[in-house]
Structure P
Amino acid sequence: MATKAPAAPSARERLLAAASELFYAEGVHTVGIDRVIERAGVAKASLYNTFGSKDELVRAYLEGKHAQMAGRITRYIERYDTPREKLLGVFEAQAESFAAPGFRGCAFVSASAESPGELVEQAADEYRGWVRALLVDLSREAGVASADVLGRQLHMIYDGASLSARMDHDPTASVAARAAAETLLDAALAGRA
């Protein structure tokens, strides 16, 4: 019995892969549609039939980044049993991102700075809302009385670590971020925050 060859990636998949690579490395504003089409090896009509516009392609790229980061964080926190360990695991997931070849910082910050618009802002808001809700929920599960406050503080550390890793070219920024998060969490649990 002959085995069936795996299906070739669809035009949509090829466009998203090309956009993800180019947009992240060079910026959503800098990279034109023609470069994405060329890299994907599809006709221009495929892009417009699939996404309708560059803005929609950028939105889909950012949604893919959201799914990628959510998946990475989820895999990390599933390793742990306690909410405290899970909360600190969020910062460990950042370490993996920071150490990845070609790390260029937060895709949402870059896209928002380069090409502000409703679709970009919506995608960034959804991602940031997801991160903050996760940090608040894990804080609450860990027993922190003011989980909303701690979640916001931890979110600021999360953002700062990403900026530091990018601007200082320091993938170990996640170590300092995790230590700061642990200090805040322990203070909140002790009733000092």
Structure Q
Amino acid sequence: MVNIIFMGPQGSGKGTQAKIISEELGIVHISTGDLFRGLTKGELKEEVDSYINSGNLVPDKVTIKILKERISKEDCKKGFILDGFPRNVAQADLLDEITKIDKVIEINIRDELAIKRISSRLSCKKCGAVYNLETNPPKKQDICDKCQGELYRRADDNPDAIKKRLETYHNETKPVLKKYKSILTTIDGSQEIDKIADQILEQTR
């Protein structure tokens, strides 16, 4: 059993790598977005929807409650990869209360590359798959390889908005790495996707 956190700035490719590694290791890939979307009914869904619909962030204690429920399921018994959580030291402390983390993988890239990559990012309206015109383009222009849905560019994927998100990452998320320094491996995210995956697998198998 291995519980892994993937960290890195926006555009580092951590979501792409999390999917690859979860398949290679046969463990579950959990992103906070998927957690919220996975709620289909009940009080937790109503609570999360009330925050999201009013434009507010879901509080950490609510997120951790949903995560605790998710990792208690049978498919997480062999381990899991957390992608996009924790985003700050407070979330990391809450995470300590519900599970043990064995490995933290930081995929690191320069801000200039992050801005270039995110500006080239496309998402599928139908299934949510993410493509990049620079590193992982769709086979057909503006059409999703997986479901043939329409691809679009998010409104906040512009240089000014990206700079603000990177600033938040450096100020709030980067300090989490100090907490995990004894189990931390940093990988150069500017390399080819396959090369990065191979290096991560060397560290996690």
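Values quoted throughout were computed directly from the atomic coordinates according to the rules given, and no laboratory measurement underlies them. Since the model is a prediction, treat every value here as computed from it, not as a measurement. Cβ atoms are built from the backbone, for glycine too; each structure is taken alone.
Here distance in nm of label points 7 Å out along Cα→Cβ at positions 109 and 173 was calculated and came to 0.5; which of the structures P, Q was it taken from?
Numbers: P: 0.5; Q: 1.2.
The correct label is P.
For distance in nm of label points 7 Å out along Cα→Cβ at positions 77 and 133, the calculated result is 4.7, so let me know which of P, Q that is.
On the way: P: 1.1; Q: 4.7.
It must be structure Q, since only it matches.
Given a value of 43 for percent of Cα pairs over 25 Å apart, calculated from one of P, Q, which structure does it belong to? Display every interim value, and only then the final one.
Working: P: 43; Q: 39.
The correct label is P.
A value of 1.00 was derived for FRET efficiency 1/(1 + (r/R0)^6) of positions 149 and 181 (r between Cβ atoms, R0 = 30 Å, to 0.05); which structure in P, Q was it taken from? Please list the in-between numbers first.
On the way: P: 1.00; Q: 0.15.
It traces back to P.
For structures P, Q, calculate FRET efficiency 1/(1 + (r/R0)^6) of positions 61 and 93 (r between Cβ atoms, R0 = 25 Å, to 0.05) and state which one comes out highest. Write down the numbers at each step before the final one.
Values: P: 0.75; Q: 1.00.
Result for FRET efficiency 1/(1 + (r/R0)^6) of positions 61 and 93 (r between Cβ atoms, R0 = 25 Å, to 0.05) over P, Q: largest is Q.
For log10 I(q)/I(0) by the Debye sum over Cα atoms at q = 0.16, 0.17, 0.24, 0.26 Å⁻¹, for residues 29-116 alone, the calculated result is -0.73, -0.81, -1.30, -1.42, so let me know which of P, Q that is. Provide the component values of the computation, followed by the final result.
Details: P: -0.78, -0.83, -1.18, -1.27; Q: -0.73, -0.81, -1.30, -1.42.
Computing log10 I(q)/I(0) by the Debye sum over Cα atoms at q = 0.16, 0.17, 0.24, 0.26 Å⁻¹, for residues 29-116 alone on every structure in P, Q gives -0.73, -0.81, -1.30, -1.42 only for Q.
If helix-only ellipticity at 222 nm (-39500 (n - 2.57) for each DSSP H run of 4 or more, over all residues; to 500) computes to -12000, which of P, Q did it come from?
Source structure for this number: Q.
Taking relative contact order in percent (Cα under 8 Å, 6 or more apart) as the criterion, which structure among P, Q has the greatest value? It would help to have the intermediate numbers written out before the result.
On the way: P: 20; Q: 30.
When relative contact order in percent (Cα under 8 Å, 6 or more apart) is calculated for P, Q, structure Q comes out on top.
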